[in-house]
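Asker: Each structure below is given as structure tokens.
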Structure P
Amino acid sequence: MAETYLTTIATQIGIPLWLLLVVFLWEAIWKIAALWKSARKGHIVWFIVIALVNTIGILPILYIYVFSKMKIKEKKSTKKKKK
């Protein structure tokens with residue numbers, strides 16, 4: 001059943017079935033790696049965006065190699081300390 005479904009999708013797109021499977025596998029590997037890294041760093045917004053958006057691995061790769069290395073500026077506390 002799944003093979004028929006995937007074959008139909010590949011035929012409609014006009015690509016071979018093996019290429020469709022490679023793209024699915026490529027996306028899954030990068031997405032899992034980026035989701036794991038964003039969860040470990042506590043980047044909740046990135047986790048949600050990567051989980052919801054399918055970009056054939058482009059967004060996860062960018063997150064892993066560019067955005068996860070950027071330091072986020074922390075807001076300074078405006079409260080005055082009591083003396």
Structure Q
Amino acid sequence: MPLEFAQAVVVLFELYALVGVVCAVLFLPRVIMRLDPRVALSPKILRLLILPGVAALWPLFAWRWICGMPVPVERNPHRAKAVAR
């Protein structure tokens with residue numbers, strides 16, 4: 001029983017990783033510029049650098065893509081102080 005459970009966990013992890021890589025390959029060339037326009041001005045190598053992170057966090061990026069969420073605004077004390085001036 002434990003061996004079958006371990007194999008099932010590995011298969012689920014492999015499926016998650018495969019879906020993540022497919023989403024990242026589809027997401028990075030087309031959709032990233034709509035979600036974050038600052039990426040359009042960055043070098044192309046940046047997309048290769050962020051590919052593993054997008055593949056790992058694909059549910060978050062897929063949710064943002066489907067919902068059409070705007071660019072997130074960083075909120076911290078430093079930014080609040082700069083805006084207040």
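Values quoted throughout were computed directly from the atomic coordinates according to the rules given, and no laboratory measurement underlies them. Owing to the predicted nature of the structure, the values given are computational and were not obtained by experimental measurement.
Asker: On relative contact order in percent (Cα under 8 Å, 6 or more apart), which of the structures labelled P, Q is highest?
Answerer: On the way: P: 25; Q: 35.
Max of relative contact order in percent (Cα under 8 Å, 6 or more apart): Q.
Asker: One of P, Q was used to calculate helix-only ellipticity at 222 nm (-39500 (n - 2.57) for each DSSP H run of 4 or more, over all residues; to 500), giving -21000; which?
Answerer: Working: P: -21000; Q: -23500.
The read-out was computed on structure P.
Asker: Have a look at P, Q and say which one yields 64, 29, 24 for Cα extents along the principal axes in Å, as calculated.
Answerer: Q
Asker: I have 16, 11, 8 for semi-axes √(5λ) of the Cα gyration tensor in Å, for residues 21-60 alone, calculated from one of the structures P, Q. Which structure is it?
Answerer: Among P, Q, the structure yielding 16, 11, 8 for semi-axes √(5λ) of the Cα gyration tensor in Å, for residues 21-60 alone is Q.
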